[in-house]
Structure 1
Amino acid sequence: MTNRTYSGVFVMNLHKSKGKEFDKVIIWEELYNPIVSMEPSRIEQDKFVLRVALTRARSFATFLTPASYYKRK
């Protein structure tokens, strides 16, 4: 665990969030680069990384996903 006190807004990738804790977390997903891949060999690892990012929040976490992501399926 880090001893650094975080205040303000920090932008980082999911991997860098490991071992840190924040009051609020926003997880942003790009339109053509989903967080969880559809490749069978990567699904479990991607879900683990997403879980790490989600559990960094003390109060709540928010997911931002493009609305058109669901329309293209």
Structure 2
Amino acid sequence: MKTSTMNPCRYELRFQPLVPEGEVFAFPCDAEGHVDLDGLSDRDRGEYLYARAVIGREVAMPAVRQSGH
């Protein structure tokens, strides 16, 4: 699972893979699912933008979850 290295947060925006061997992407966010792009590292920002670009092909629509669950 790819998880951002940004400071710990109570919520994460999680992109589940559409295939069993696919990658999970998770990024810190607020309760509404807003990700602070400026707070992400360059690598994490690239992975976030990639995950958004492949919704419906490689990953499902993201869901907001409490972190650590």
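No value in this document is a laboratory result; all are computed from the given coordinates. This one's a predicted model, so the numbers in the text were calculated from it and none came from an experiment. Cβ atoms are built from the backbone, for glycine too; each structure is taken alone.
Miscellaneous remarks
- Value 2.1, calculated as distance in nm of label points 7 Å out along Cα→Cβ at positions 17 and 41, assigned to which of 1, 2: 2
- Volume of the Cα convex hull per residue in Å³ from the coordinates reads 98; which among 1, 2: 1
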